[in-house]
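Asker: Below: a set of structures, written as structure tokens.
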Structure P
Amino acid sequence: MTESAENVTTDDISKETERNNLYEYLDRDDFTSEKYKIEVRGLPKYYGIGEFKKFLGDKLELEFCKVKPPRKGSGWLYVSFRSAESRDKAISVLHGVMWKNSKLSAHAAAPAPDPFIKRKIEAREAASKRSKTEENDEPVTLVCSKVLVKKTTIPLWDMPYPEQLQLKQKEMKTVLIKMGQQILKENKNLKDWLSSQNEKYEGLPCELMPILSADLIEGYRNKCEFTIGRDTDGNKIIGFRLSSYAAGSTAVGPIDDLCHIPEIMKSAVKILEEFIHRSELDVYNPVNHTGSWRQVTARTTRLNHLMFIIGVHPQDLSPDDLTKLKTELRDFFENGKGAQAKVTSLFFQILDRQTGRSDESSKLEHLSGTEYIEENLLGMTFRISPQAFFQTNTLGAEVLYKAAIDLAKPTEETALIDVCCGTGTIGLAFSKHCGEVLGLEMVADAIKDAKVNTVQNGVTNCEFFVGKAEDVLSPVLHRTTKPTLVAIVDPPRAGLHHRALVALRKAKKLNRLVYISCDPKAAIKNLVDLARANSKHYSGEPLVPVKAVPVDMFPYTRHCELIIYLERLAKSE
């Protein structure tokens with residue numbers, strides 16, 4: 001053995017192995033947008049990503065899968081493809097082509113290193129430097145995983161609740177100021193009106209009411225999506241990720257000390273954890289995509305109903321293996337230790353190996369108990385299917401809906417259009433106060449629940465329709481029979497589709513709108529579009545904000561719901 005070979009340490013070998021693993025993900029069968037990527041340079045100074053995508057797909061007929069937006073001020077970007085053939089065709093077509101008076105160039109791009117492995121190498125090297133320069137210092141103590149999981153899930157866990165409310169009230173004020181500025185930028189006709197509003201409401205475009213909250217601020221969360229993985233010591237665990245993959249961590253933290261999760265859910269999760277500990281199947285490893293146990297979704301209600309949706313990656317399991325696994329789960333929760341968890345509705349879900357989402361070719365499989373759970377809200381009973389949306393804080397939802405009703409002030413002459421109605425909770429809550437409710441929702445199972453909820457609560461003035469809001473809103477609006485029309489919009493975090501907003505603007509009878517947002521910053525674009533000047537595209541007078549009510553649906557987190565009440569601004573105003 002040579003002297004140089006003798007000097008090669010185990011640590012050196014480990015470092016070299018990690019560096020080799022930086023690009024190991026490219027050899028897997030799973031698709032990655034890094035594998036067939038090109039770099040496009042020479043782009044014009046001003047253009048939109050949407051424009052560029054249309055240029056690639058419609059004009060050049062290239063089959064790309066992803067365009068990665070460029071860094072601000074850069075004249076290049078990445079475009080990804082699903083095969084080497086598509087990538088090579090794109091290079092030959094794009095290289096030298098003119099677009100917006102700019103000559104483009106295209107070349108194959110090097111893939112990015114695995115961010116998880118990269119961060120591990122960086123952490124090792126940083127630790128090595130510290131050990132050389134700080135040999136006399138005491139070792140750095142790692143943050144306890146119980147504290148870290150609090151910081152990632154309930155970051156305000158150590159802040160007194162009154163201070164949390166003050167913080168959120170202040171943040172909502174900032175959102176409204178930004179919204180007012182954006183509205184003025186897009187509709188100069190509102191300058192005088194906005195100036196008047198600012199004088200009335202201390203610089204705000206509308207009145208901001210004091211933040212509302214439910215009496216129960218702990219154990220309020222009725223739905224959680226838990227990760228099945230390994231803790232910092234390598235043990236199987238069900239909890240929440242301590243950090244992101246790109247940040248260099250795949251460890252999962254415990255839920256024992258998380259105050260927003262109800263005890264019935266914690267106890268049931270711990271019991272399922274025992275089953276997974278005894279299972280021969282390994283937990284899913286996001287680094288190399290091995291292992292089967294991946295996630296469990298838990299839903300609880302005030303009626304002590306508990307739903308589990310257990311998601312696994314099938315990997316190489318045969319149909320017989322999967323059948324055996326499902327039988328073992330069913331027997332565990334019906335006759336074994338799992339009976340103590342009192343799961344009233346049990347489902348099994350096959351997950352896509354790469355994305356972790358439900359495989360489109362398969363559906364949820366009902367294993368045991370009822371196919372739904374039920375919840376009481378505002379004196380009514382609601383059926384909730386596994387994939388149906390329901391507010392994650394039931395008591396908070398009651399506060400939210402009461403505030404929405406107070407803002408809308410419906411009467412018997414009012415028709416309510418409930419956009420993104422879910423299982424019909426908002427519409428049914430309004431049904432006692434208005435003459436007619438028409439709800440629409442894209443999730444078919446949620447509409448089934450809404451119709452059942454209508455019947456079992458003895459409500460006769462509600463109808464519900466399946467479809468995307470942008471597709472079915474216009475025909476639903478034409479079904480209304482009442483002289484006054486009010487819309488309530490409770491869209492997903494990303495907001496309402498543009499075509500749906502245009503349809504609301506066009507509805508002549510619609511003079512009032514209640515917009516509920518779980519992400520007020522993201523909702524600004526929708527609210528600005530509703531307030532744009534009357535034009536060929538945005539026909540109808542603008543709908544402008546009149547009053548805003550914050551509702552704290554998520555104590556101990558930074559999230560806050562905001563209800564914005566809007567009215568049609570007449571030309572005379």
Structure Q
Amino acid sequence: MTEPLNQTGTTIRTDRVVIVGAGLAALYAALTLAPDPVVMISPDVLGEGASSAWAQGGVAAAMGDPDSPESHTDDTLSAGAGTVDAAVAAQVTREARDHILTLTRLGTPFDRDDQGGYVLSREAAHSYARVVRVKGDQAGAEIMKALIAVVRETPSIQVLEGVMASDLHVKEGKVTGVWIETSDPLDRARPILLQGAATLLAGGGSGGLYKITTNPPRIRGQVIGMAARAGAVIADAEFVQFHPTAIDMGEDPAPLATEALRGEGAVLRNNTGQRFMPEVHPDAELAPRDVVARAIYAQTQAGNRPVLDTRDALGAEILNHFPSVAEACARAGIDPVQDTIPVAAAAHYHMGGISTDLKGRATLAGLWVCGEASSTGLHGANRLASNGLLEALVYGRICAKGIAATLEEAQDTAEVTPHFQPGGVAPDPEAVEALRQTMTDHVGVVRDGKGLKTALRKIAQLEAQQDTCPAFLNMSATATLIAAAALLREESRGAHCRLDFPAANGDRGKRSFLTWADALDLRARIVSDPS
């Protein structure tokens with residue numbers, strides 16, 4: 001259990017449900033809870049800074065014959081490399097179609113054909129075309145836009161913008177509140193304890209802990225680390241998915257060249273023009289993401305700068321069908337109609353996170369978790385493409401219904417009005433960049449024991465320099481958990497590749513479960529051992 005390092009003792013009590021985060025899972029949960037009163041904690045202006053808005057592919061759902069939820073389940077199990085919770089996969093895929101219909105009713109303009117049917121795309125490791133898209137590559141942004149419009153019109157939902165959570169308040173093993181502070185690094189306030197009717201964490205993953213990432217700048221594992229420091233069990237922390245085709249154009253974060261491009265026939269080549277994926281996997285460019293990411297990484301390490309070639313498959317259609325990709329290419333002076341697109345593997349999605357049960361409950365009483373900060377068991381060692389937004393929807397609703405069942409009938413709907421005082425502590429930007437470089441260098445696409453131990457030592461050093469900053473401690477906690485879990489898993493499975501343990505320990509794997517205390521103990525032993 002942790003308390004903020006610079007607390008003032010100021011407390012706000014409210015009957016509203018406190019939702020930490022403002023992405024798809026948070027918005028959907030808030031709307032599901034209506035008319036029960038909610039206050040959402042959003043570090044940025046609503047709609048900005050959330051990974052959901054950057055998702056290009058779409059939402060995976062079996063929308064009709066010959067596809068089925070059972071086939072979707074099988075593909076999820078296969079992609080997850082032996083560590084998917086089968087009950088979770090069956091539950092999520094069974095509910096998928098209903099969530100597409102709900103989003104449609106809420107105003108999401110999914111792509112439709114002339115007969116009104118949903119346009120479906122096939123992505124890697126899917127047996128059928130089952131990814132429902134919006135304007136080609138703008139699913140996340142358009143779904144968020146539709147939900148935000150409804151949220152803005154819902155009287156029961158209050159949004160605190162420019163505010164972030166820094167710690168959980170735990171009393172007698174139960175989460176009783178969230179410490180909040182302003183998110184502006186130049187005007188960080190002292191934290192205030194916000195105690196609501198219930199607490200839901202929906203604050204994103206950890207991709208920004210890596211130097212090369214497709215995630216928004218603020219998504220750096222803070223919510224996972226905050227829960228871990230409070231005592232929650234973290235599951236599958238070692239499984240970080242690297243997207244194979246981030247556009248390698250020097251931007252931070254790196255723009256994404258959606259997998260749907262490969263679903264439409266785009267191919268990967270190196271700088272000599274050689275198409276290299278057919279020699280790597282029978283499914284070539286549509287192999288599971290971990291396979292493609294390692295192949296891209298190997299080409300990069302060999303100096304054969306990899307590229308995505310959309311010219312024959314799409315030609316000028318890329319400009320209209322994939323406008324986000326076309327816009328990013330234009331910024332880099334690339335004409336994808338005539339030119340190939342340089343790509344690199346980038347940290348994209350964290351399969352691990354705060355361990356939850358089938359009802360979205362964490363191991364700490366009074367705490368629910370949904371979205372990328374959670375680890376439900378759906379993704380296993382390697383997330384099936386476009387299952388991320390689907391999981392956010394399914395568990396956003398599950399958590400909301402579970403929370404609603406605990407609420408009192410009479411509720412005070414007064415809005416929360418925090419009065420922040422100056423004096424908070426923001427992370428040192430140089431320390432954050434050093435942490436990101438450490439993760440990329442030693443806990444990236446491929447790993448080994450020596451590098452993971454080096455990472456744990458460097459993380460400990462950086463943490464010691466920032467030990468009065470809760471935001472950095474949350475980042476370093478998640479980084480420590482990823483590296484520690486990766487060191488403990490002495491095999492290669494899914495997105496976790498160990499050069500010193502290249503084989504998997506059997507077809508069926510075991511999920512990992514780790515507490516912050518366990519990770520700290522392992523790190524301390526490594527720091528004290530120079531070997």
Structure R
Amino acid sequence: MEDALAADSCPLLASGVVFEQAAEDGIWIAMLHGVPSSRVSRAVVDLLRAMNGETALHDLHRRFAPSESLEHFLHLAQRFRACGLLEGGRKLPPGRVVYRPPFTLQIATLRAPAIFGRLDRLIVRLSRRAVLVSVAILVCLGLLAASAQVDELWAALTTPVPLVALVYLVAALSLMTLLHESAHGVTLTRFGGRPRRAGFMLFYLSPAFFVDVTDGWRLPERRQRVAIALAGPAVHAVAGAIALIGALVLSQPVVHQTALLLAVSCGAIVLINLIPFVRFDGYIALMSALDEPNLRDRAIGDGSDFLAGLLFGGRRRIKRLDRWWSVPFGLACLTTPVVLVVFAVARIARALAGGGPILGVLVVALEVVVVLAGAVILVKALRRVLRSGVARLRFGSVVTALVASIVIAGAVIPVPVTATFGFTAHGDNVVLLRAGETGDAVEADVPDGAPVILMSNGILANEQVGEGTVGSRRTEPTRVPLEALFPITSDGATVSAVIIAAVDVSEESGSLPATGQARVELGVRSLWQTLWVTGVAMPLSSLQSGEVGKE
């Protein structure tokens with residue numbers, strides 16, 4: 001960790017920093033290795049240029065900011081170094097391969113300016129008003145089409161999707177993501193900027209394309225930068241609206257369901273992209289509208305300082321972001337990525353539940369990676385707090401108390417445990433299924449009499465279709481349709497499975513679909529037991545069963 005700058009420190013302007021005057025009067029762009037880093041005033045430019053490695057900060061303070069406190073001035077210098085503008089900041093320009101903690105990996109080409117320059121020349125130029133009006137009309141028509149197809153939309157979400165429709169959907173969404181990012185780059189290029197990098201990335205466990213639009217800070221108008229950020233979501237909004245309108249006239253079942261799923265997916269992408277607490281387009285638009293570079297990092301710093309002071313008694317620091325909402329915004333920025341990752345892992349685990357030993361190992365491996373990454377981030381945060389000068393006795397006491405509280409809470413908080421399986425129904429004969437080829441040693445997983453909730457096996461949602469209780473039945477191998485274990489249908493496609501129990505369906509249940517998803521309620525256990533059973537024991541149970549069956 002970098003040592004804090006003191007009053008007698010003599011900082012030196014980093015070798016890769018140059019200053020470029022923006023189109024706005026009095027505004028300059030600090031460029032780091034050719035990449036815009038910050039929008040600054042002429043007074044800040046003069047201050048940074050005076051940092052020659054020989055002049056102490058207390059002298060620079062008297063010369064450039066005598067009306068400010070020395071503490072505030074030192075904090076400003078520390079921010080300059082954190083942004084890479086001073087030697088020792090260790091901030092390198094992004095290249096072809098970039099990892100950004102906690103869960104972002106980028107692989108890029110540096111030929112993006114030439115690529116988007118050619119794209120811009122190929123696209124017909126329309127006025128800003130014409131574009132906005134066209135987008136607004138299409139979105140309104142799409143909403144009207146959605147209101148006329150509410151039942152069809154829900155059915156598309158809660159029923160298995162044909163394999164061919166899933167292939168079309170993935171291809172369409174990949175194309176939409178490419179167009180989404182291209183819209184950012186083309187809009188920036190049209191306004192006179194240069195997208196320096198573009199490529200492919202893994203972003204919070206999801207594959208995606210990206211375009212680096214940092215050069216937008218050169219643009220003179222905030223609304224231009226906001227338009228660049230919102231150009232991508234506008235593409236998905238328009239695509240979703242067109243899909244909804246098209247679904248009204250597309251009668252072929254597979255095409256109709258694909259159009260509806262595409263519309264829902266595009267709508268979800270728009271909503272997620274507008275979340276301002278992660279580096280999504282909504283955050284970029286907010287940062288641009290407020291003209292606050294590094295908004296999220298500064299707010300996270302303020303939120304972290306607040307937590308450190310509240311828990312460990314850290315000394316009060318000057319806020320990095322001079323906004324009344326800096327601390328709550330920073331806390332939201334800290335917690336939102338955690339929520340998104342946990343939700344993604346839980347959804348992946350549920351979708352792959354009962355999918356056999358290979359998928360079970362994959363789920364557990366994913367969980368281990370996420371937990372280890374979270375532990376590393378937490379340890380680094382605690383080290384920063386400890387090195388910030390808090391009392392070691394209080395630090396140790398608070399950390400011990402927090403760990404003890406978490407351990408005790410996990411041991412006493414009751415949480416219901418459920419196990420997810422597939423089911424098939426032939427009249428009154430309903431059985432629970434797990435992927436695999438042998439069923440030895442699995443009876444204990446589903447005790448007789450345990451409540452069962454029978455649901456549809458949808459690609460994005462599930463709808464309850466019945467309920468019952470677990471009945472005794474000898475385990476035996478079988479083959480079942482693909483949709484009995486996965487939310488995918490394919491004519492004639494079957495998979496190996498194990499019948500692990502029967503289901504005594506309640507009289508209140510209506511007619512059941514031929515296949516679906518079943519959730520067995522296994523009672524109430526402590527939080528730690530629940531996490532272990534649902535996160536490790538259940539995904540690996542089929543692996544253990546297979547090993548027993550081979551003996």
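Asker: Hey, P(r) over Cα pairs in 20 Å bins from 0, in percent derived from one of P, Q, R reads 17, 43, 35, 4, 0; which structure?
Answerer: Working: P: 17, 43, 35, 4, 0; Q: 24, 58, 17, 0; R: 17, 43, 31, 9, 0.
Traced to structure P.
Asker: Among the shown structures P, Q, R, from which was the value 3.7 of distance in nm of label points 7 Å out along Cα→Cβ at positions 432 and 504 calculated? Mind showing how you got there, number by number?
Answerer: On the way: P: 2.6; Q: 3.7; R: 1.4.
The correct label is Q.
Every number in this text was worked out from the coordinates using simple rules, so none of it is lab data. If you're wondering where the values come from, they're calculated on a predicted model, not measured in any experiment. Cβ atoms are built from the backbone, for glycine too; each structure is taken alone.
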